[in-house]
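Colleague: Following are the structures in question.
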Structure I
Amino acid sequence: MYDGIVQELIDELGRLPGVGPKSAQRIAFHILQTPSFDVSRLSHLLSEVRERVKFCDRCGNVSEAELCSICRDTRRDQALICVVEDAKDVSAIERTREFRGLYHVLGGAISPISGVGPDDLRVQQLMTRLADDTVQEVILATNPNLEGEATAAYLSRLLTSMDITITRLASGLPVGGDLEYADEITLGRAFEGRRSA
């Protein structure tokens, strides 16, 4: 539609998740038409993020260090682990200010259609974390959609043989939705009303 590099920029922006062709075009033209937009800073930050940010060795959350700030925080309840699908779900739950335990990021959800099974997730790392008998409760906070429910059911069956309380977030979250889009009040109520899995 546009000539050369402008179309390349639109196409590249359109490859980002959640950015359709019209949004990509709006972003590209914002960059082109806004003299104060600091392209070099954005470029530098993108490079820095790729170089410096990794995943926490313990929980799988994003971090610039070996352990994320949550895993390093000694004030957190070590007996409580909240299992989520993605690192962005950690941020959504932290915004509620209701949860003071630790996290475990699976890195996705079981989805046979997409070819994702339990071995493709950080399930073994979770089992290793639970082996020392420190953890007393595991909260399954996977997304309330088909894949999230399948993942929670699998983990619930896997963990029932252990002497650990297994809970699932309560209703209040929309079925088919993602945790990252839930508001703080809804997520907070879901934590308060969690139930056995």
Structure II
Amino acid sequence: MYEGAIQDLIDELSRLPGIGPKSAQRLAFHVLAADTTDIKRLSAALTRVKEEVRFCVLCFNVAEEEKCRICRDPRRRDDALCVVEEPKDVVAIERTGEFRGRYHVLGGAINPLEGVGPDQLRIRELMSRLSSGETSELILATDPNTEGEATATYLALMVKPMGITVTRLASGLPVGGDLEYADEITLGRAFEGRRKL
């Protein structure tokens, strides 16, 4: 344990997700050794993000205006809506350049063990968007884990009576992977999602 300001910084850094005590200590000593202008720039960026960044009123992606850049883009398709858990998922999908529709960010996934049910997510807002009749395909792009699967199943059941086509992102083997190292679930999903060549 250190004393004073350095220990306070270590404690605050260790509260960040994915930062354990050792990483927090390493970061704190990096800050201590860094040039003052670099630290002022970091501090200004942290302050600016808290003051200027908000959530889009339509899709709940991060935005600096009332609507995010994707919701403001008139070239995007309105008939396809991709549901993701977090804003970082929007970025991942956008990097592929494959999707030209709209998004809806739930703000997490159903996780009863953590006390997260459907009411804690932006599902009501999603249902409201779908009731407009513009969407013909709902793409469920939640994480391929227990919570993401539960969320996708719940949403599919909710949307089914609306007559909207509901699809789920395919999952399976990564490019460059070896079959012998794939677990049974991943290999099973690869067989389910196989396509004709």
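Throughout, read-outs are computed from the coordinates displayed, never taken from laboratory work. All of these numbers come straight from a predicted model, not from anything done at the bench. Cβ atoms are built from the backbone, for glycine too; each structure is taken alone.
Colleague: For structures I, II, calculate Kirkwood radius over Cα pairs in Å and state which one comes out highest.
Modeller: Details: I: 18.8; II: 19.9.
Biggest value here belongs to II.
Colleague: Related question: Could you figure out which one of I, II the value 12 for relative contact order in percent (Cα under 8 Å, 6 or more apart) was computed from? Let's see the in-between values first.
Modeller: Values: I: 16; II: 12.
Considering all the candidates, the number was obtained from II.
Colleague: Same structure again: Taking distance in nm of label points 7 Å out along Cα→Cβ at positions 143 and 183 as the criterion, which structure among I, II has the greatest value?
Modeller: Numbers: I: 2.1; II: 1.3.
Top value of distance in nm of label points 7 Å out along Cα→Cβ at positions 143 and 183 goes to structure I.
Colleague: One of I, II was used to calculate FRET efficiency 1/(1 + (r/R0)^6) of positions 23 and 175 (r between Cβ atoms, R0 = 30 Å, to 0.05), giving 0.50; which? Mind showing how you got there, number by number?
Modeller: Working: I: 0.70; II: 0.50.
Working through the options, I get structure II.
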